[in-house]
Structure 1
Amino acid sequence: MSPLFFLTRLDAIDDPLAAKASQLGFTVLRAPLFATEAGRDAPTLGKRLSNLGHGIAIAWTSRRAAEVLANALPKARPHLAGVPLYALGEESAMPVRRAGFSPITPGESTGAAGFARFILGRASQERVGFVLFMSGDRSLPDLPDGLKAGGIEVHSLEIYRTRFLDADVKGLSTWLTNGDPVAVAFFSPSGVTALERLLGDPERAMLHDRAVAVARGSTTAQALETRGYRNVFHPNGAGTFESVAREALLATSGGRR
């Protein structure tokens, strides 16, 4: 069979990448592995944003958080003058940009720990002593821990929750069992967990050992490596996810263009 490219979400933003994989001869399968819903702090987010004091910044690491934030920001606009908005990358910044705001991003793939260093490097200039972290119920502590270690106070707001879905991954299991080439794109540590729970032990072991895993960022790459994935691709420095994904696809297909 042709090589398989499996994307661990169903999102229109991935259409160009899916099309590129098809051009390279891949069968493309996409599955929504989890859904998000309002977190415990979502109902009061607008009020909180309208009562920010001096020296406070807002930071987030996921597009899911940005989508919730983007809905609350416009009403709070008069109260946000001088409040820095920090996003991990362009994908996570996009919903807030569309809402008419200008979040600051590192401009390269840094991971959450590097993102913390980026904010710390700007904190004195922008007079930031306190960060509101827009989080989910499964968000990792890398960003708040890094900020706290650098002397910045952090308060996390759970504005979304993740609910795993019983998605159909039989196609992926079939490719793994047949021994055909497989590449899998992961976009968050939650996506890694969501897929692993749907596979049996034999398929999970084959995924770790033989599949080419493409991670959206270094935090996701670390989650994959911790679980024992042997072939992990992820952006470094100014490299983009799209360019790394194409490199991974070529590696999976043996360089066939």
Structure 2
Amino acid sequence: MKPSPSYIHFRMGWQLLGPESPGQWFEKEQFRAFWDKLNSGPLTSGYHDFSYRPNRCELAELRGEREDGGTPFSKISCQPDEITIVEEWAESSADEFAEKFTAVLQTWFEVFPQTFFVVQRSTLRALVQPTNFTDSREFLGDRVMELGPRVHTTFTNMPFKIGFTATCMKKVQDQELFVEATVNSWRDNRLVWVEVQGTAPLAAPLNAAHTDPARLLFGSCRTFLEDELLALLTSYDTPSPNGEKD
């Protein structure tokens, strides 16, 4: 298994709190000020599309279409009780995304200083390629899950996806995080699609002077994906007994 995953998706979500929660909302002009401040910063510029409705505001950057039909975009979605930042078909590294969402939080607090965040959910998706298998379905079905002939008998000459989902609790500092990992074959059958989603318990809220803990959940999910999930998959990525690729 190649050691470095190719990340394709990042997502961070926070519960939004404030003096009028639940159900607080802000004026369109305030969100425009937030949008303008983001686009003046080196880490957060590029949100060209602004959409405001009475219960939702979205800032987006569309980056064209991929040959496989995917749509790369960056988006910040604000609702009365939550804010989410997404990179789909990410062009940034995990470190760069962490820098970006921290800068977004700092900009948010400049415009909405009386609000608070509670970190809720983080998601990372990546593509990895087995070294000793040319087909990820055989790697996952035959080697990892040991389904063998049953898969081939049922799905011979048919396109199919195979994979599994596992959940666990992970201790991070003084918190127990709920972690869900999903592994599937990809439409490019050479590749394996992996996702790690972490959900944090309610903790002390973040404010304008206290944004560093926002990285904890994201960093924990990344570590789980790179150090634990990929280590598990790599342990199965071994040559066949005759020394040839499967």
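Observations
- With distance in nm of label points 7 Å out along Cα→Cβ at positions 32 and 64 derived as 3.2, matching label from 1, 2: 2
- Of the structures 1, 2, the one that 1.2 was derived from, the read-out being distance in nm of label points 7 Å out along Cα→Cβ at positions 24 and 224: 1
- helix-only ellipticity at 222 nm (-39500 (n - 2.57) for each DSSP H run of 4 or more, over all residues; to 500) derived as -6500 - corresponding label from 1, 2: 2
- Set 1, 2, criterion distance in nm of label points 7 Å out along Cα→Cβ at positions 96 and 120: the highest-scoring structure is 2.
- Given 24.9 for mean count of other Cβ atoms within 10 Å over residues 56-63, calculated: source structure among 1, 2: 1
- When Cα Rg over 2.2 N^0.38 Å, for residues 128-191 alone is worked out for each of 1, 2, structure 1 gives the greatest result.
- Label whose coordinates, when Cα extents along the principal axes in Å is calculated, return 66, 43, 30 (choices 1, 2): 2
Values quoted throughout were computed directly from the atomic coordinates according to the rules given, and no laboratory measurement underlies them. Computed from a predicted structure; not experimentally measured. Cβ atoms are built from the backbone, for glycine too; each structure is taken alone.
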